[in-house]
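Presented below are the structures under discussion, each in the form of structure tokens.
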Structure I
Amino acid sequence: MARRVLVVEDEAMVAILIEDLLADLGCELAGSAANAREAMSMAASGEFDVALLDVNLGEGETSFDVADLLRRNGARFAFLTGYGAAGVRLDLRDAPILGKPVDAADLKRFLEAVD
């Protein structure tokens with residue numbers, strides 16, 4: 001059974017790249033959100049196995065509230081950021097952090113680790 005992945009990414013071209021990488025890794029796209037409101041709604045649904053969260057969602061939004069919800073619900077997730085751990089809120093830095101641009105090998109290792 002393919003792992004269902006929720007992608008939260010505000011840049012359309014980056015989202016497409018991530019979705020293509022996921023497809024190459026045998027994953028199924030559970031949903032894609034471009035802003036915090038959409039992401040919160042999709043995260044609350046719980047209809048995914050793992051989530052990938054871009055930290056900065058534009059318009060001054062972040063995915064930190066989404067991460068808080070996922071953590072409360074016991075859902076697995078990783079942050080995607082070009083800023084490394086410094087770009088992630090201090091209390092969430094124990095979550096996996098993948099660099100941007102997303103490296104296929106790093107993404108594969110993360111997905112294998114959440115089994």
Structure II
Amino acid sequence: MIYKTTVTKMGPSAGDFLEENMIILFKDNAPEELAEFCVLHEENELNGEVVKGDTITIAGSSFKVTAVGEAVGKNLRALGHITIKADGAMEAELPGTLSVEANELPKIEAGHTITITR
């Protein structure tokens with residue numbers, strides 16, 4: 001397992017991004033102005049680098065990673081903060097973006113887990 005965390009809270013506007021097949025992930029110490037838009041989580045341990053072909057499982061639904069922005073590892077390790085887009089892109093749109101296969105993302109609630117495996 002490369003990464004595992006548990007969702008603690010959904011920011012009030014996080015669902016708006018989820019409807020767009022996007023998750024903004026941030027550790028639960030996110031600044032208040034950002035937390036409103038984020039899926040907040042607790043533990044934050046990255047064991048290795050995330051690469052294309054890895055599998056991310058969000059609330060029991062699995063997706064293949066299609067692109068990894070150059071800052072994903074650094075941001076995830078330091079802040080627990082990345083953007084996950086279910087757009088199937090082969091190149092990440094932004095340095096902190098993790099793209100996964102195009103599919104509808106699941107509804108997320110406190111207590112759900114997010115894992116990344118190889």
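Structure notes:
- Here distance in nm of label points 7 Å out along Cα→Cβ at positions 4 and 60 was derived from just one of the structures I, II, and that gives 1.8; the source is II.
- Distance in nm of label points 7 Å out along Cα→Cβ at positions 12 and 92 from the coordinates reads 3.1; which among I, II: II
- Among I, II, which structure scores highest (criterion: distance in nm of label points 7 Å out along Cα→Cβ at positions 84 and 100): I
- Largest in relative contact order in percent (Cα under 8 Å, 6 or more apart) among the labelled structures I, II is structure II.
- If helix-only ellipticity at 222 nm (-39500 (n - 2.57) for each DSSP H run of 4 or more, over all residues; to 500) is computed and equals -3500, the structure in I, II: II
Read-outs throughout are calculated quantities, based only on the coordinates presented, and are distinct from any laboratory measurement. Please read these numbers as outputs of a predicted model, since none were measured by experiment. Cβ atoms are built from the backbone, for glycine too; each structure is taken alone.
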